[in-house]
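Trainee: Below are structures written as structure tokens.
Coordinate-derived values only; no laboratory data. The shown structure was predicted, so the numbers you read here are calculated from the model rather than taken from an experiment. Cβ atoms are built from the backbone, for glycine too; each structure is taken alone.
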Structure 1
Amino acid sequence: MPRAGRDSAPSASSRFFNPGPPPLREEGKVSVLMVCLGNICRSPSAEAVFRAAVAKRGLSDSFWIDSCGTGGGAGDWYKAGGFSYHEGGPADQRMAAAAASRGIALTSSSRPLSPADVERVDYILAMDAANERAIAVAAEHWAAATTRRELPVSRLTHYLRDPALKAAHAPAGVPDPYYGGRQGFETVLDLLEDACEGLLDAILEEQGGRVKR
């Protein structure tokens, strides 16, 4: 039986983890993956915000952008037969509403991190330290099935540009708004809008030759 996560029971759309491939990446594109706990609040928002930032600069053809979670609270999510909360479900309605008020549509479905992500993604952005640890634990478990030994993982708040936001949130990461009120979702979006611009600037500096301007 799956253990309790953030929900008292798994949603009807949740299912046991099948470590198959994530959505296909296109050869030559810079791949960016946003990661949070359940892939229903922070990471789908980060995916959408970063996608919008890329589109605003006319660079969509050069990027593959996606998001995923680290089990949503289930401890065995990365193991064969393990369980991942929220898998297959949409973004949290409160998060989606807050994003929509800023013209941002959350369209992704929740999925867990996979061995293929660890093997191939160029940039893996964790929302907080717990996500970073979960990614590392999963990658170690999958080590026999992957060739990559140094993970391209960083915390998204590392790329914050606003000094006040950076001072307040860079160490702890993007806070999980799941149990909070409306302001928590607005804070998440404030952080993501700033950090995603900083992330894009950093990627363009590092990967300029791969990006079609």
Structure 2
Amino acid sequence: MKTRTEHETGVMAEDKLRQALDLLAFRLEENGIKEVVELVVCGGSALILTGLVPRTTQDVDVVAFMRNGALVSPAPLPRYLVKAAAEVAEELFLPDDWLNNGPSSGEGGLFQMGLPEGFADRLQLQKFGDRLIVHFIGRLDQIHFKLYAAVDQGGYHITDLQSLSPTSEEMLLAAKWTIKQDVSEAFCLLLKELMIGLGYENIVAKF
């Protein structure tokens, strides 16, 4: 059993993220997986590895799988992927859930509720080894997801959203999608308050 040193933490910047995904690809191959696994990833790791926002993260959020050119649900994660991810976690001292399907893990998940229009066309493909392809979500979809998360959770999601510098048109598209994820009056009011607080009061009346 390895012992964690004070310099070995679960926080990942770009280099460690790439190391983790390269090692995941290696573990998949070593474990006898013949197919190429294609993940669709959102969140902080996608912001980092597409160069949109320079920051750190503790996990890789899987919002969908790509199979034969079609998006499919990532719930549940297949056992062979969970096994390979656990091996990477042990090797690199990452959290047990460093690879997770949290954004689309249940009935109210992003995939299950409906992804933004044109989502698949904006994915950015990166290859890791011979067994792993990661499709990172595009900037516009980050704006959609971050707006939704900012209303629901606040915190760093607001910071990420501001870092993306959305135009009024982009925020309007994101807001129209976001209110479909939670149709409650309370959520709509919180969304409008956030939009005003971020300086987009000119479009609040349009959704």
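Trainee: Quick check: 32, 19, 15 is what I get for semi-axes √(5λ) of the Cα gyration tensor in Å, calculated from one of 1, 2. Which structure matches?
Mentor: 2
Trainee: Taking distance in nm of label points 7 Å out along Cα→Cβ at positions 89 and 105 for each of 1, 2, which is largest?
Mentor: 1
Trainee: Ranked by mean count of other Cβ atoms within 10 Å over residues 57-64, which of 1, 2 sits at the highest value? Can you show the working numbers first?
Mentor: Working: 1: 16.0; 2: 22.9.
Evaluating mean count of other Cβ atoms within 10 Å over residues 57-64 on every structure, the highest lands on 2.
Trainee: I've got another one for you. Out of 1, 2, which structure matches 20 when relative contact order in percent (Cα under 8 Å, 6 or more apart) is calculated? Write down the numbers at each step before the final one.
Mentor: On the way: 1: 25; 2: 20.
Clearly, the read-out refers to 2.
Trainee: Among the shown structures 1, 2, from which was the value -11000 of helix-only ellipticity at 222 nm (-39500 (n - 2.57) for each DSSP H run of 4 or more, over all residues; to 500) calculated?
Mentor: Numbers: 1: -11000; 2: -13500.
Answer by label: 1.
Trainee: Of the structures labelled 1, 2, one was used to calculate mean count of other Cβ atoms within 10 Å over residues 33-40, giving 28.9. Name it.
Mentor: Structure 1 accounts for this read-out.
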